[in-house]
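So, here's a batch of structures to check.
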Structure P
Amino acid sequence: MKPAKSLRRRAASVAAWALPYWTRGKAGRETPADLFRVLYLGWVVAFCFKVLGASWDVSWHFKWLRDDLAPPHLLNSVGTAIVVALTIVHVYTGYGVDRTAQRLIQWGTGLFLVAVPLDLINHRVNGLDITSWSPSHMLLYIGTFFMICGVIRGWFIGAPPGRTRTLVLGGLFVFMFENVWFPAQHQEYGVFAIRSWDAGKPEAEPILLQFAADQMGRGVDREMAVNFALPVPDQVYPLYGVVAAMIVLVFARAMIGRRFAATAVVATYVAYRALIWPILAVADFPRSAVPVFLIAGALAIDLAFLIRIPVVRALAGSLVATLAVDLALRSQHFWASPPLISPVTMAAGGAALAALWLGGEWFLGRYRLRAAEENEPQEMVAVVSATATP
């Protein structure tokens, strides 16, 4: 009985601490420091659950027939439940956020919750719909994107200066990067799926392969396997790496304001992927290519921020980052088999990155989202992976 009594006392103590804060208020109200820390610790925990569930989910869907109550979905749902609770607290009390952050969190969470039943309906109607790029899946990523944007803004404007502020902000950008990069994992699992098929040892269970073949109206053959594992054009993966991944890192570097911040964010993500790779392999789940090449692009962005003129930084940085990603991708090709595209197509990606970077420079200045430390000499601060994983 003693453990039960101890648990009840702790629950009563937590309730006694929290209940006085449960009052209606407008966004931007002064937030006590202890409450602010608890709220954002909750966000970090929620995103950890969502990242772990999402990572397992991709591998799961390359092996087993889809199930709404699959363990990865349940793990992700724990994170979603915490997200909903935190969103209610922010919206009702106004603590921990300004009006912009509150609206981003509110609309992002709402869009995500709307996308969940739409995705379930989509699977009921269209079967597997395994591609990460389907409309219902994209709604999930977009909702999460706005949600994390709101959390990043809330922490950015509300956290006191110091090492903790930097580390947590870096961790939040790791979560942002993971969400943006998530659909590209289809390619990274797909190349290994085809490799295992060609070796005569398919990673997917026969029931999944047969279901996919029946859905395509053909037999279980290599063409079916390719359509199942690599359903989008090869150009998507490298272009996405140049444009979507790099622009997230531009914002990360500018808002964190520390040298090599972009590299630290990507290195943390890559380290996490490298950590779960053997865990999934030991558990007999499909493996994936780890996008090590992204570190080269992140390093190019960090070096570009040594240039103080925003327009020059954006143009020079886009050129160097594009070249770095392309060369690193070609170096990784021999063991991970990512698709390669022509220099002309990659140049188009670089032009798109330049346009986004120029727009980002204006946006960061217009809404005062640059770190105050950005223009002062700083030592390199490595964003530890503990902020991104439990």
Structure Q
Amino acid sequence: MDFVGYLIFLPVGLYLGFNILYLLICALAGWFGGDDSEPASKTTTRTRRIAVLVPAYKEDKVILDSVQANLQQTYPADFYDIYVIADSFRAETLQQLAHFPVKVLVVSFEESTVQKSLTKALELLPEQVYDIVLVSDADNHMAPDFLHRINQAFDCGWRAVQGHRVAKNTNTSVAVLDAMNEEVNNHLFRGGQRALGFSASLIGSGMAFEPETMKRAMGQIRSVGGYDKELEMLLLTEDIEIGYLKQALIYDEKVQNLEVFERQRTRWIAAQIHFVKLYFGTGIRQLMRGNWHAFNGLLKALLIPRVLFLAFLFLGTLVGLVIGNPVIWGYFGFMLVTLLFSLLISIPGYLWQKISIRDVLTFPLLVFRMMRSLLKIKAAGKKFLHTPHGETSVK
């Protein structure tokens, strides 16, 4: 490699090294994270009123089942209300919802997004009635003690918390791999972050806030997709830290086929790029004022999506071997092994029991779909790409 080549390789190598080091530290720290919902005293000081907001766009297939499941809380029924924010629902679905003890807010937008639905619902909530606002996806099923643990966390003084979202289904190879990705995220960016003293990352559902805090932040969001990243940064710039409730489980439907996987990842990558453009300067300014939580929020957004990162490191190692350059294949190979180690120790044991040879063989297809999604991110940044639920595909 000549001098010019090394000049090019150096900044790329440093950036890749940052990614590896960050993920490795979080992976190791994740084994030492606690649970922010466990109060110092076992006695709850008060029972707070909770509004559960369920933004739902054309979710006729799953909403009735979710409502039934989420009404099974051990939390006192008089102290929580479920609000289904129904966007583009069929008339018969609305009629069926009327038979359940839930509140239905019918909304309509020229361009529908989750943040528009939530912002509208927050405007319509009665003033000074609720102490906590919680967001749940239309397909999510809260564990029976979920609201109880949310209330416990607010007893501990938290103003914003993220629950532990886990897979509701592992019925296809794509769903199994998506479930693993979810738990890796929990280990790295929630458990690991809290063990290191940083705020937990928000994930879009299973999260709860003080009503006025959330309403104020939602009114400032400018993203088409990925509103949770922006919401997290806005909270952190106000010095509002986010707790992680490891024992507060909320079950989320995992992607079941490759087409939906590609659509979802296209939206996520577009949201990540948009976030970096919007908040790079904010993150640097927050660092200057000593707000490490907000700066850390920027660092997380600068990380390469892990599936693409794995593919890139594998190709880099392969190229180094083909051209016979020990610097390249050694560096890329070392990072590839380190990344694999970080990811493997972040996957919980119960998911290892579910994986099969078929699932492993599906992984290269996910890599291909992720790479293809890069070609569509421009369109995804302008229009919200909805992830359908209740699919029955076995791909």
For distance in nm of label points 7 Å out along Cα→Cβ at positions 113 and 313, which of the structures P, Q scores highest? P
At a computed -16000 (helix-only ellipticity at 222 nm (-39500 (n - 2.57) for each DSSP H run of 4 or more, over all residues; to 500)), which of P, Q: Q
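One of P, Q was used to compute log10 I(q)/I(0) by the Debye sum over Cα atoms at q = 0.23 Å⁻¹, for residues 57-144 alone, and the answer was -1.15. Which one was it?
So the calculation was done on P.
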Ranked by mean count of other Cβ atoms within 10 Å over residues 81-88, which of P, Q sits at the highest value? Q
With semi-axes √(5λ) of the Cα gyration tensor in Å derived from the coordinates and found to be 36, 24, 21, which of P, Q does the value describe? Q
Structure from which 18 was derived, relative contact order in percent (Cα under 8 Å, 6 or more apart), options P, Q: P
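From P, Q, which structure was P(r) over Cα pairs in 5 Å bins from 0, in percent, for residues 153-224 alone = 3, 14, 18, 21, 17, 15, 8, 4, 0 calculated on? Display every interim value, and only then the final one.
On the way: P: 3, 13, 15, 14, 10, 7, 8, 7, 7, 8, 6, 2, 0; Q: 3, 14, 18, 21, 17, 15, 8, 4, 0.
Going through each structure in turn, the value belongs to Q.
Computed from the coordinates by the stated procedures, all read-outs in this text should not be read as laboratory data. Model, not experiment: these values are computed from the prediction. Cβ atoms are built from the backbone, for glycine too; each structure is taken alone.
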